[in-house]
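Have a look at these structures, which come just after this line.
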Structure I
Amino acid sequence: MTDPLAGSTTPQATAARTADGTRPWVVVVDYGSGNVHSAVKALEAAGARVELTGDRDKALAADGLVVPGVGSFSHVMAAVNEHGIGSIIDLRLAGGRPVLGICVGMQVLFDRGVEGGVDSEGLGEWPGEVTELQSTVLPHMGWNTVDAPEDSVLFRGIRDERFYFVHSYAAHSVDLEPHAKARPVHVTRATHGETFVAAVENGPLCATQFHPEKSGNAGIALLRNWISTL
């Protein structure tokens, strides 16, 4: 039986596949969380062969997995739990297989979220809480700049670009003990009333609070950078 977690994830392997006409295979996991067709189109424009599916085996076998999320933290977590998305993410990460969370798909990777008085447990991939932004204008909707680390892979060549946000809640820190994860954590931040986490890169697990699929050419470039790691 073929091991669904086997396979190369190096940028060189991606370049070789693309050169011979085989694009990296990305699954956008379909678990009923909003309209995700724009994400599919953006990933295709960035160079991936994309499939929207809720099939567990395909989600495990794909070169890359994208976990979108639209709605409240508790609503998305209920759908994540119902479809076993947490175990799929864990299995992929155990094999070093890339996962990208988007918007609430990023938020649920944290320990917990507090939204509208509802305290919900998250997937616990990263420590921290998702809480309401301290701003006089909510939701945070529109274009904003980000402060990305110099050695970021996701923001390579696009550190000065603007990205599209739609949210009222966010994580505010990613504090990992040095021994907690094998790979360094690169945290990108943005400001709307207060500073919050706009993106995280932690080995095979990456996520963005903003919507790259709605961020024009900058978003396509970011997705292309992520695809280069598959």
Structure II
Amino acid sequence: MASFKNDVYEICVEAVKGFSGWEFSSGRFINKLKGHTNLVIYGGFGFRGDVASFYPGVQLNNKKLAKLCRIVIGEELPASIVSFQRISNSLESIPSNLRLGCDIVKNKGMMPLEDVDAAIRETFVDISDARDLFEATIRDGIRFIEAHYDLSSEEKFLSALPAKYETWHVNSPYDEWERRKGVVMCLVRMLIGDFDFVERYGSAGFETIFPKETREIELILKSLPELKGRYERTGSVV
């Protein structure tokens, strides 16, 4: 397994060379040129034998948010994370049959796929074609980031969150206010001085599709007086 994983990762290293400012590390394409936020196009890799599942997406890691997360809830969370599955309808470079995810295999020609449904067969990618797939993934990731985030300044980036986009299917709801993402938005709003939002989000009046993360919300509400006072004194919560 390790050998095939190394082969796949070596192709990723080669694929990213054509994209200025980007590098590959630990299963992710990363751009660190924005000092306040690291841009990530993750592979969502899963390895089993000579097969690598590939379910990519974008993730933006803001440094101030990461610090605030550690202080308030004891763990880091990304400022934004969007899987390509959710936005498959807006992808342009990844082939349409691979936009909901795929499996990269060592030798597609040797796989017993004769009795497998044609639509499923088309989601297998021979490793010889993986570089084209990775380059397409990077292009789609960069395109989504540029279209949905204002990275001209940290304040503009945080103030414009969450990203607004259409999901690929009516049964795949827009979830930027849900669960852990809702927790993130509470912390993001605190970073920009909007402390009232936390109380609104924690109230029954702010409706969500899924149950809220009550433990984290309680921790945030508990920290609110201290962090609000710090913001009033210094203009920052971290």
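The table for this structure:
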read-out	value
Structure with the greatest value (metric relative contact order in percent (Cα under 8 Å, 6 or more apart), set I, II)	I
Per distance in nm of label points 7 Å out along Cα→Cβ at positions 106 and 146, the highest-valued of structures I, II	II
Test item: helix-only ellipticity at 222 nm (-39500 (n - 2.57) for each DSSP H run of 4 or more, over all residues; to 500) calculated as -12000, pick one of I, II	II
Entry that produces 14.6 once mean count of other Cβ atoms within 10 Å over residues 130-137 is calculated, selected from I, II	I
Parent structure of the calculated result 17.5, given that Kirkwood radius over Cα pairs in Å is the read-out and I, II the choices	I
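Bear in mind that the values in this text are calculations on the coordinates, not laboratory data. From a predicted model like this one, the values you see are computed outputs, not experimental measurements. Cβ atoms are built from the backbone, for glycine too; each structure is taken alone.
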